[in-house]
Structure I
Amino acid sequence: MSIKPVQNQFNGGEISPLMDGRFDLPVYQYSADIMSNFIPLSEGCFKRRGGTHFVSSAKTTEPLTLNIITSPEDADIEIEGSLRNSFQAAYGDEISYKVSAEYYNTKEGSIVIKEDTDLAINLVSQVEMVTVEVVCNIEGADIYLNGQIRDSITVGKNATVTYRVKKDGYRTVQGQVVASSDKTVDVTLKMIFEIIPIPSDALVTINGEERSSIEVDVGDNVEWMVAYKDLASKSGAETINVSASRVVSLGDILSGTVFLDSTTAGIYETELPHGLYRIKLYGAGGGSGGGSWGSDHHTAGAGGGSGAGIEVLMVLNRDNYKAVVGKYGEHGTNASGGGAKGSTGGSSTFGTSLTNYIVAGGGTGGSGSLKKTAGSPTPGVGGSYNIIAAVSQTVKAYSGNSGKTSGGGGGYGPNYGGASVYDGTTSGIGAGGTGYTSYDGRPGGQNGYSGYVQITLEEVY
């Protein structure tokens, strides 16, 4: 057998090739033929040779963040081929980007990341740009321009801008404007006062004009009169503090008369005669959670829960009653680490000014997604119903449905909101909002859907 002795000493360093075969010399036993990029030590071992000049710093272990901020704000941002506005990279990485928007020249490029960076990119317009601004007379109103909540928008000259302005208890105003120049659109929201006459073809005058409804401001006074052939006329006057619907009967009130039928969030007051009523309530849906985005994650917020639904038959005495149509829950906002939770949808209720008789609760909001966290985000929970006063019959009563989530913290969505208990769809009355990521251009997904109230006379007493 061949013998291969172990050599564990190298402090003789590298010896001349002419000494090959001189194993009879002592230095041969602790030397090397070739020692490249190592330095022998007096202790007999060796170490790796150090550098001879500075090249660059080593890469950091913590990721660095690139944020791209654009003008216009709603431009599409692609980083490394995917739609996103933030990216995490290692030191020295070269990151490619592309920014584009309608009416603007596209800008592409790359950047080497050596620290956390906010990169501002201003696109150059291809056409003349103009700004459209919407101003509302009511503070806190929701203003939508081209489908997104904002009060001003910059577009190409002669583009068409759609607007919608809404607030609880007021009539929603919507329309279009051609942006031929910088424009300010003044929108005035009004409350609604309505007279429902019986007989239905009776003459109705409000503030001296023949009409059955009028738009008013809070605190306005209205005078009304209802007249019909040989029947005694009725008249009244009141100060308007909430949108109201009044049934004024000059003769017999017929079964099947609808006193209120609305999906517009707000408070409604009406006088109801003695009789048996069918009352339908549906709570509003919760908003979806905000999405989370980054170079190593892209998660959609969870869907909101849907509102509860209840339908009852109830005997009511002649009195003034109050109904509330629940307002939708608003979606959360996107964020790098984890999006915000959506808000809870409003409850729809029926009762008097002092006491609720029945309640259809709104769904809760879905939670925002969390970066790379398994099992998150958490979906919203469906609303519950409550019967406080005695009813003749509960026709149906359903708790709302929970929202959906992909689980595992992943995916672009959509994470659908809880289905409507009214019609079973994800976009029906009281449905929860659906969660998306920012890749869709939606800030966290959708708001929930408004509730619903209907009051119908079943039998006259």
Structure II
Amino acid sequence: MANSRKSNSDGRPPSGKEGGGELQAHVASALLPAVPAGSSIVLGLSGGVDSVVLLHLLHRLSHIYSWRLNALHVHHGISPHADAWATFCADLCMRYGVPLQVERVDIAPLREHGIEAAARKLRHAAFDRQQADFVAFAHHQDDQAETLLLQLLRGAGVRGAAAMPRAQPRINAPVLLRPLLDVPRGELLEYARRHTLQWVEDESNADDRYPRNFLRQRVLPLLERRFPAYRETLARGTRHFAEASELLDQLAQQDAPDLLPSATGSEGGGEGEPTLEIARLRQLSQPRAKNLLRYFLHCRGAPMPQAVQLDEMLRQLCGARTDGAVCVEFGGWQLRRYQGRAYAMPAPKEAASGLTVVWSGETQLEWPSLGSTVFFSRAAGEGISLERLSSAPVTLRLRGGGEALRPGRAASTRSLKKLLQQHHIPPWRRERLPLLYCGETLASVVGVAVAADFQAAPGEAGLVVHCGLPGE
């Protein structure tokens, strides 16, 4: 498991006076333009040599640049040594004085995607949840070369061939940092040995049945003998692909400059979602239409479909009859069409019959029917009257049939069916929207309308409720 390396005699990390200054300066120069003083950084710590070296470097640099450093170890439970690795990381971080969180995940529900893919998906989800400014990974130049080759062997497009960026800003999630991306793994090993660091070895790295291990152990050593600079060359190739991908994104933005949250604004609650006008696709050549559709899916955070799936998406979106229902399943997501626009969203789980969620003053509640979250915020003269809501228990429920609501004091009572049609709610969401009840009285269709008798008066304490759509 752990490599038998000698630590300092007092068991504490090196003081920073030893060698390795070039690598430390390299990491500092990679991070300083993006990471201001006082920033919080969470390091992905597996216990392997790469992440142990980055922990050593960031521990030193955090004192110099006033960064708040924490670490996260994701415990997959795949290896019989998983508990020992978590203990190793805990002991290491304790010596450094770096707070560590160990998060246990269960890959069983995702095993159909393969062990590697399941572990990666759960690991990324764990880091996405971190309340930090940045998440740092120890990916290095060898990883980048392997990733590029794997992507090409899978038939990836330009975006996939761009491999991993050094800095990756994201919406509502920490920025991803990879400060070692242009450092060969051999330099990291040399640094670890020079500083007598300890690390763990994952026995699965020796199993060449995994594609990445096969490349690392069998293919790349042969490649290096013939092309000694292959790492730098492939890294340069990823940069070319990244530039090409950026140009294709700019082309897509020109082809659909209005690719913005939909004008109806409350489909399923919330502030709308990006949709794509089908007419734009029909006006474009096949390659440009594919590029625009790929860009739209990327903006939604969807996985990239296979080439045959993308062709089928275009065929159905542009060729199906106007009133025809379009639904293409891919990678746990769905692509749908409604009123001349394309929608992309994670495939919803089966709606639980009789679902009821009690609201007791929380700022947010999970709504599993849509795979989304219902948010509650207070505002004067807006939304639902808090005084009226205090008269009985408040619950969120699914549509049961026969519901009706008067959406304004001057309006007539309307059936929920007509109300949802008037607000252009896509059919696949109509049975899954949260309905807010006060006692047994329907007070609001979340994100669509508030019953007239429950609307907050000007200046009155009100509750604004909206539903954040999945994929936003």
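Quick note: the coordinates plus some simple rules give every number you see, no bench work behind them. Remember, it's a predicted structure, so these values are computed and weren't measured experimentally. Cβ atoms are built from the backbone, for glycine too; each structure is taken alone.
helix-only ellipticity at 222 nm (-39500 (n - 2.57) for each DSSP H run of 4 or more, over all residues; to 500) was computed and gave -10500; which structure, I, II, did it come from? Derived from II, not from the others. The greatest value of distance in nm of label points 7 Å out along Cα→Cβ at positions 193 and 305 among structures I, II is that of II. A value of 73, 29, 13 for semi-axes √(5λ) of the Cα gyration tensor in Å, calculated from one of I, II, originates in structure I.
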